[in-house]
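Have a look at these structures, which come just after this line.
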Structure 1
Amino acid sequence: MIKGGLTVDHNAPSVLHFQSNYTKSELRVDSVSLKEFTKYEWQENRLKNIEKVRKRTLRVNVSNKDGKKIGGAKIKIQQRKLQFVIGCATPSSILMSESYQKWFVSRFTTAVFDNEMKWYYVEGLQGHENYSTPDAMLKFFEDHGIDVRGHTVLWGADNIQRWVKELPPRQLLSESVRRMGSLMSRYAGKLVAWDVVNENLHHPLFEERLGKNASAMFYKIASSLDSKATMFLNEFNTLEHPGDMVSIPSKYVEKLQEIKAFPGNEELVIGIGLQGHFDSHPNIPYVRAVFDLLGETKMPIWLTELNVMPCSNQAYYLEEIMREAFAHPAVKGMMIWIGWKPDRCNEMCLLNYELQNSPSGDVVDKLFAEWKTTNLTGVTDKEGSFEVKVFHGDYEITVYNPNGGANVTKEVQVYDDKSETLHVSISL
């Protein structure tokens, strides 16, 4: 199946042109479906999807010690954490600014380091490792209950260390395995995910030097070094640039299948990392089509490095992309790639130099508020029940005893599940 989408800004006759680089067979189109949506219809569909895939009914049943149902009991429900992951990148500057720390930890549940775990950062000179910065960053986030993604274990890009580039194949293999052991054993059990071989569609250094199964082998090694974390592919342009034939969704799926076909990887859950470095005109219908196609793999999809290049509509486009991701059931998280530094700003910033929100920062805060169930109150009916639909996440439920007895507080996880309603029983 081929799936895509486009946005049309003005009325004009159009022709759909199908082209393939495969010349050994004739290309024929058996069935074509083209459906138009207004902007309003698209947004309404997205809102309905959010209600369907990001919320669940919570039913609180209150009784006394003898099992008698208690009506008229006041209930307060407070969300402590959203199940859907919304995280942010940061450089080591977070260790230097208390104001930035407060801003970060008050919003995000997951962090990823810009460069501080990369091979060239901790071992610029062969045999001279220095983990002091990533150690300090990880401790900070652990102390504040924030999860961390590991970025990145191996990377075949042109800007890797010169000494790595110059290694002969046998030594490249041994040094790569040593690197994996050094990094992943150090942080095993402490991270939620690893980008194992970064951008291996665009930068297939290891396949070129070590053979076509190089990445598959590294993923097997990685899973043995840290069995608790999810191992991710992490690629650019799959989502944001339909014209990049190197990393189109079908190529991504081929790589995923190639890795899972390697002996020992058959049951491995491999996360689909879509970087999401968008230019000034993101193709939102295509974004949804990519989510649909990659979602068929049943592997978790994350936007791993989300940003929008500077333009007059930067904040608007960021909001559109985030809403599209949140509305799709296959997407489990997104990491915003801002990399705030006190002396400069990269392509997109959520903060200015004075640590005040930018328009894009305001968008993120608005969506946090919209996707959170806060200070929800209610009263049990005569059957002792109170029912409400809430966003998936961790909650604290407090029931106030109408008879003057002790109040009861209970922590519950309202997560995505086949059962539409989560029943929570509380005894006063």
Structure 2
Amino acid sequence: INSYVPTLYSGNYVYENYISDCTAPQSFYFPIDSHTQAYTIYTYGQLVPTGNTLTTPRGMPWGSDGMVNLWSDTSMNTRVDQIIRPCDPGWTDVVADGYCYKFIYQPYTWTQAEQICHAEGAILATVFDGNFETVLEGQAINVDFWIGLNDRDQEGVFVWDQLNGSIPLTSGMFTNWAPGQPTPDPGHVTNCVIQEMQVGAPLGKGWVPVNCNLTKPAVCIKRNYNYNYEPTFDSENDLPKGIWSLGVQTQTGPCYVKVYSQSEIQLYHQFVVNVHDDAGLDGAIKAANDNRMIAHVTHQEASMIGIEGQLQYLHIYKENLTIQDVEIFYQRSTCAFEYISTPFSCPAYNFNAMVTGIDSMGYLYQRIKPIFCMSGPTQYSCQHGGAFNNGRCYCQQYWTGQYCEQAICVNGGFPDASETA
């Protein structure tokens, strides 16, 4: 769970496909935009034992050391893999947990070490399980080092260092206290915790609270995902941008693939039937043939090469993943939702729509959005003299709303509590 939950942060549904017979090798192609730092592949099917293969946009195989298998359930024919951008230079991957760590070998006080970690968007090491503890001990050998655990604010209440606030030690199940630790500290002196590496040390091997002003080496950790990340053309620590290929083969029967990415290119959308509206509904109207998606897309600003991102197309799918219609997005100024599509009709009450565009570095991005269509107004539901046409109420003067239910006051008037007068 600790490995899977972070994949949902800034998540985008970018690709899906179903093939009825995958006993022969099948290739699935999906785009990775310039702001993507990680993506997750869900594969459903009775897969061959060798598993899936990945090929980068440059045609190079993506090694298994860069693909973390979050789970593989042969009884349910389900496999989930995550591909994460490499750690920054000088940092080491803890691949199974999606972390990067770095040892600071020069001795510092606990507070100095904390400041050094925070300056790099990291924290002093939080140790939630024995696997990571083993990794750190293997690197430290016989050198004691600071970890993020401390009770500086309240005696006996241990918390983990964080960039903002702290996390209680009790929020996790793992501890590695040295024998007899922690001991009572009525003077509130030993408030910062080291990983004692010497089995024969006076206090034993494990976590030991000591004076925070002692100087020790330290370990910083941070997630591979960096919320301040900005893509470049030459970084060795980016995921390759462009069209990736996933190879899938089953022992028998079909296969189904879904891809979710972690990218700061986020799409926010609503639906309108009036081309001038800048606020709409969460769903389209089933009876209307002039539904339009309005959209706002983040991180579309011009890049260093002067390209401004552009939302381009709205693809409307049937249930069997076939395209029924394609609409075009147009940009408009001074609107919160800066894009509006050409009109469309709902093919069903629930369907998927895929929007595509070009990011600020010239790479394709796409987002799949589940859409629902509402019944909306009917011939008999328009109020206050409103006229029904094409799934919409056209209101008389001084009335507004989807059903013409809201009064528009003039000459300094204001509506009553019900807004109907």
Given 0.50 as the derived value for FRET efficiency 1/(1 + (r/R0)^6) of positions 193 and 361 (r between Cβ atoms, R0 = 25 Å, to 0.05), which of the supplied structures 1, 2 does it correspond to?
1
Which of 1, 2 yields -1500 [helix-only ellipticity at 222 nm (-39500 (n - 2.57) for each DSSP H run of 4 or more, over all residues; to 500), calculated]:
2
If mean count of other Cβ atoms within 10 Å over residues 257-264 comes out at 14.4 when worked out from the coordinates, which of 1, 2 was used?
1
Which of 1, 2 yields 3.8 [distance in nm of label points 7 Å out along Cα→Cβ at positions 113 and 241, calculated]
2
To test your reading of the models, identify which of 1, 2 gives 5.7 for distance in nm of label points 7 Å out along Cα→Cβ at positions 73 and 353 when calculated.
1
Of structures 1, 2, which gives 27 when relative contact order in percent (Cα under 8 Å, 6 or more apart) is computed from the coordinates?
1
Match the computed value 1.23 of Cα Rg over 2.2 N^0.38 Å, for residues 81-144 alone to one of the structures 1, 2, and report its label.
1
Assign the value 23, 51, 24, 3, 0, calculated as P(r) over Cα pairs in 20 Å bins from 0, in percent, to the correct structure from 1, 2.
1
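No value in this document is a laboratory result; all are computed from the given coordinates. Bear in mind that the values here come from a model prediction, so they are computed numbers and not experimental data. Cβ atoms are built from the backbone, for glycine too; each structure is taken alone.
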